[in-house]
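Values in this text are rule-based calculations from the coordinates and carry no lab data. Since we're looking at a predicted model, the values are computed, not measured. Cβ atoms are built from the backbone, for glycine too; each structure is taken alone.
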Structure I
Amino acid sequence: MAISWWPVALTLGVTFADSEIYNWHTGLWTVTASMNNARSAPVAVQLENGRVMVIGGLDGDGTILNTAEIYDPRANTWSLTQPMHDARFEDFVAVWLPGRKVLVAGGSNGSLKSAEIFDEKSGTWSMTNPMNIGRGEFANVQLNDGRVLVMGGTTQDLPESPTATAEIFDPKTQKWTFTDSSMTTPREDHAAVLLRDGRVLVAGGTTSEESQRIKSAEIFDPKTGSWSLTGSMNVGRSEIEYAAVRLPDGRVLVPGGHSAPHTETNTADLFDPKTGTWAPAGLMNAFRAGHAAIVLRGNRGVLVMGGLMSHSAATNSVDIFQIAPLP
């Protein structure tokens, strides 16, 4: 099995409004129109026709935003929507629903319970049923049947502490229901990935900023509503919410993250759902946490972008992960 990482370049920033597009044919980045609001720690969701909605975040003064805007690649423009009812940032739900709607729920701002739905047709936000538990720093996955699974995160309880609970939003009833069992481990800043067979892999995380990072992983089966442990990663890691991706062959890549408090790693782990085991996946050229990853088309590998590097400085570096197919 051949594994390789290739470095490429990205533009550096902290809280900013500019945006850029990566051309997977040429491997080049192009600066495009800027957002209306500078923001850090927002959440983005892809809409129909290639448009992208960016929601919430923090502005340069640290104010939590209730604004959202939509990028239209055909016109190269950003358009503000009506503001959300609640300002929110970092690791909240933002999921496209049928009928040109977007569900938003939870987020860091006191670990919100609230949920609301954006209707593209009317351009308005409306409140829907809240989650059973307020959550921040949690992960979510849209299941194959369109329901939305959320799990873990910090709760509204003071002092804030991670939870092992999980719940599911049903778009048909707009109600949240706890899963039949909770995760085996309370965790925050973890990764969650939908597997090919409809199950959900959850891996890593932490119980606090100063705690040891979690190696364990578990799988949720929506058919039974239950959680079960699977193999553990080789390296405990957190701040990997947007970095874990399912490869075309069904395996899951989890690169980087914090391997200890305030300590970024350049290691990567690769999960095989057929065996329930993890294998090392080489070393990135940069140490990074809080980064993002996306599978490129045309068998061009996985693009891993940005994040925090040593001493909590932002990095403009980008790695491409390439791996030979399974035999």
Structure II
Amino acid sequence: MAQAPVGARLVAAVAGLAALAALGAAIAPAAAQAPTPHVDVGIGEQNPGVFDDPRFQATGIRHARLIVPYDVVRAGGADLARTDAWLAAAQRQGVEPLVTFGHAVGGRGRQFRLPSVREYGARVAEFRARYPWVRQYATWNEANLPAVQPTGRHPRRTAAYYRALRRQCRAAGCRVIAVEVLLRRSWRSFRWIRRFREAAGPGPHIWGLHNYPDVTRLRFLNTRIFLRKVPRGEVWLTETGGIVRFAKRWPYDESRAARAVRHVFRLAAISPRIKRVYLYNWRAEEHVKRWDSGFISADGIARRAFFELLDALALDRFRPPPLPVLPAG
């Protein structure tokens, strides 16, 4: 086949490059204008003192998570008093609470008692009646762990709890996280999630993940597997962060915790389905010896992880929105 003269081929090549440049110029403004998916950042903390700490107030964080026994209102006592104090402090500071239900008040005998669906529904209805302004709930905390939760071998019962809570919230206008799971690379964990999904009914659902195994080891593995196996629904990282100390497995190391906090925000950016992150927790408790993940030490000193948090909150993706300006008078 005869070839075109060199000059003609050069003209054609230049024309092709010009066309590509024009196409790129047309696409670039649209790409530049594409908004960065925003991720809300919150704190998981059981101590209401977090809301009075000026350092917390300065972060602009407007979300916080509290774990309560599902029967806390019926049980009363010190647990209910702490819940009252925490929610009152959050409301006073304009922080939106996410309330996560867990095992019953009391010792291990009651802790491992699995309530009926009717009982669960009645107890959470009592909670909602006492705090009608709370608008976000999670069905059960780390429900896939049989060592600490009665739901650990009962994914279908847990799904029934979710349906009961969702029915209540449908009328009240509150949001419900289907379940919170500790995300481990284990066939048992993903079998539990699969059975829960089968019983939960049509979605999409909001999923709460606790992905410490990924975050502490600076990897993405388990979170990516979950996103692939559960392809629909929002994902909230409802408990995550940097572990300063965990029993003998993770000896005291503030630098490791800071690296893990930095990785949380890298991980939160891997999918637009990840809508919210709750970092646990704000301040270490002096009497808790087995676990420490505080941004602030027990004696009130800001740790390196705190400054990693501030760096992340300066980014557009994670920056808390400004508080609404109230009308004068």
When distance in nm of label points 7 Å out along Cα→Cβ at positions 116 and 148 is computed for each of I, II, which one produces 3.0?
II
For the read-out Rg and Dmax of the Cα atoms in Å, a value of 23.9, 94 was computed from one structure; give its label from I, II.
II
Taking mean count of other Cβ atoms within 10 Å over residues 164-171 as the criterion, which structure among I, II has the greatest value?
I
Compare relative contact order in percent (Cα under 8 Å, 6 or more apart) across structures I, II and report the one with the greatest value.
II
When mean projected area of the Cα convex hull in nm², for residues 220-283 alone is compared over structures I, II, which one is greatest?
I
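For log10 I(q)/I(0) by the Debye sum over Cα atoms at q = 0.14, 0.15, 0.16 Å⁻¹, for residues 132-307 alone, the calculated result is -0.70, -0.80, -0.91, so let me know which of I, II that is.
I
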Tell me which of I, II gives -13500 when you compute helix-only ellipticity at 222 nm (-39500 (n - 2.57) for each DSSP H run of 4 or more, over all residues; to 500).
II
